[in-house]
Structure I
Amino acid sequence: MKKIISILSCALALTLVSSCNWFELDNQEGWDASVEGQILDAGTNQPIQFAQGFSAITVVEKGWKAQANQSWAVKNNGSYKNALVFSGQYTMNTLSNNFIAEPQDFILQKGENKVNFNVIPFVRIDNVQWAMEGKKIKVTCKVSSPVASVNNIGEVRLCVAKDRFVSMNDNACDQDPASSITDVDPSGTTVTLYVDPDYTNLATGAKPNAQEFQYDQPHFVRIAAIGAHYTIIPAWTEEVEESVFDYDAYVAAGMPEDWWNYFVTVVTTIEHPASYSNDGTVNSAKAYNYSPVYKLDLKAGTFTEVTDW
């Protein structure tokens, strides 16, 4: 019986091998193209700046039944490079980022390719001027939005970190109140921001910037700004009624049995300040735009743009 089972097993294995062509070579060609380029502001032709590790463009290779989105990582300075792609027809159709863009078709030939994409940032950061005022880091810049539907630049912030990947996600000085401003006119506003290494919170006595500046080493700085469409909620007054037991009146009346008659209605007026909230119709990803990164030498008081990405 064992011999019969062994013969049948061998026969079945041979049949499967011959029917599935297990030993036939794969005829699918590998990657045959590479591509590099930049994401450029269509209005200024300057590179769009990003937070590295959190930014990518979305592309789709056309001509296939299943056209899946591909994410190509983008560096801080708006450049990208992908050496493992196939030649063919593509569309760049970013789903969410710190810019808006119409779908852009492009073709990758076999070999090396260079493709730049023109987009419109939610916020432009111009005329950046860095300086030292004593120990304080000072920056002045102009922020504006070229997107008509952006009605508010919700925040502009000076970010500081010990490495060049400084961003909103890598910012050691976000507790310094002078380092940010909110509710900025998107038509074009000049702002001035500071970071004080010796800043002290008077309420708590804490020095939140102390750890960043405890050693004599280079620091990296840049500006972040977020633009979106905000729903403005005007200041309003609310009157709140509540039933309160008037104990003093109850005692003065000799503490009668009908104690329930000594509840009185008290009206409290609450003043609500004006506020705003992002309604999600523009920049739903809540992505920040950035200035280039600068290396700060505190000893020399100099700022040098980082370009070796």
Structure II
Amino acid sequence: MTSSVDPFTGLTAFITAAEWRSFSVAARKLGLTPSAVSKSVSRLEASLGVKLFHRSPRAVTLTPAGQTYFDQCHVLFQQASDARASVSGRPESVQGKLRVCLPVSFGLQRLSMNLPRWQQSHPDTHLEVVLSDRNVDLVQERFDLAVRFHDVPDSRLIARPLKRPRFLTAASPGYLASHGIPQAPGDLAQHNCLAYLDSHTGLPRPWSFQGGPRGLSHQPLGNLVCDQGVFLLNCALAGGGIIHGPDHLLAPSLDAGELVTVLDRFDGIGPPWWLVYQASRFPSARLRSFIDFVEALDQAI
């Protein structure tokens, strides 16, 4: 016998409260009272026969069952909302939450100073930005969008290419005065190279240079390896060694004279960069708008 209970009853209140971890905030977003949101969620819990939230005077948090239900429902709920807007003839709302993961240097050097322009055009979108060079799982960690700088084998994702950055090699004037200026990539063996730790291999990422039909590769050797480019940049600024990184990371320090490039004639192109998001037939209006913004910014650089 098929149940007559509507499986979507209370879902809007549940999804909104789960996103904001608050019945009060959900109530403001939905134009309801906190009591109405709480009652709607309670009816949903009763129909499911499980507890979805831990409630306290300070906050509401998802139970394990609530987290599972949210993970499986929120994408479908967004798709249903966008599908309704697409056939109703009404403009889609960009109201809601957008969760984005960006590499640290990309977020700090490329996006942060340009982001207010997008925010001003989308005042009802709450943007949550996580800066991490880690290869996050968009599906499991509930990210709407990420920028990655390596291959994207995950078939659950749509990947759109961004410009591949130029990779520069640089050091502080003080370091070069004390240790000399390398004239060719082979000279780097005599220098302290600040290496980037590749989270995929657990090893320092090789430095790539132009030269010869296949280019040149150097395995950096030094007394420091780190998985954050900005950390390595600060060490280079303090005279700790030679850094090899994308132009958007090094450009401000080069313009200020705090770093000096070396091996200019060997400058190479870095790994591919991708804008990735979950495959969806109806991507939300706010996601489409943010994708357009990042791609336009990328083309302007």
Structure III
Amino acid sequence: MPNRIGLRTVKSAEVREAIRCACRFDVIAMKPGNVSIDSPGHGMTAHDFLLSAAAVAPLLVQTDKTVGECVFDATRASIAVANCNTNLGIILLAGPFASAATLESGECDLRRRVARVLEQLSVADSKWIFSAIRHAIPAGLGRVAEQDLHTEPTLALKEVMRLSARHDRIAYQYANDYEDIFEFGLPLLREYCGRWESLVSASVGVYLGMLSRYLDSHVVRKHGTQRAQEIRAVARTLESDFKACENPATLTDRLTRFDRELKEIGVNPGTSADLTVATVLAMLLQHL
């Protein structure tokens, strides 16, 4: 599938709408353990996520500000409208995408544009991102020996993310030019879209793929490695059946049951959901 970003700068309005669209699919698709239109949970509803998406999308495409500033502005606005942390992970992943899509560059390939943005991130970006994360107060944050979030960073953001990449899958994307999105998520999304002509079903498939492939960082932080491994084992069985089925609707009851079971024990595989949204966003940006 060709990348059509081409030699022009994509208008901020187009990128803004791509972000909002990807966030809408986040709540339309049934991703077990996460909030959707038909399944609230963890004290949140789909309406909270849609309010957040509307608030953050224009702030992530501020071309007169750095990625770090945009992420901070968007995080603060999201929490102001939802009164909770609905989408910090999405904001962190969407920030470099928005900057790459509006970048003045003759480079046509989206991943190379993202890589250029990531290489240019500064210590100042690290400070803005640290402030955004502290403002959101995500669950399960601990202390680390180097570049701890409760201190002032001294390294450029990509270097900070490299230090966290082993235990945080969003940091891993910053450190590795969005490897999971471009090398795993996008090919899988395109495959499923080609089979079923449904971005909703394809999003569910990518989510199951992410949850099967990696231990969900959010689950590990909140509930420990063993719980994350148990969830990955269930997801692998579901993903195998999802890949083999002729109609994804035949798995609706099983997905709903898994969703209910996860919410009953307070487990939200949020990192896998965030990676899924970022994958959808990447595809949308490649079609602009």
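Values quoted throughout were computed directly from the atomic coordinates according to the rules given, and no laboratory measurement underlies them. Fair warning: this is a prediction, and the values are worked out from it, not measured in the lab. Cβ atoms are built from the backbone, for glycine too; each structure is taken alone.
Computed quantities for the displayed model
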quantity: Structure (I, II, III) behind the derived value 18.8 of Kirkwood radius over Cα pairs in Å; calculated: III
quantity: Which of I, II, III yields 4.7 [distance in nm of label points 7 Å out along Cα→Cβ at positions 67 and 171, calculated]; calculated: II
quantity: Entry that produces -11000 once helix-only ellipticity at 222 nm (-39500 (n - 2.57) for each DSSP H run of 4 or more, over all residues; to 500) is calculated, selected from I, II, III; calculated: II
quantity: Parent structure of the calculated result 16, given that relative contact order in percent (Cα under 8 Å, 6 or more apart) is the read-out and I, II, III the choices; calculated: I
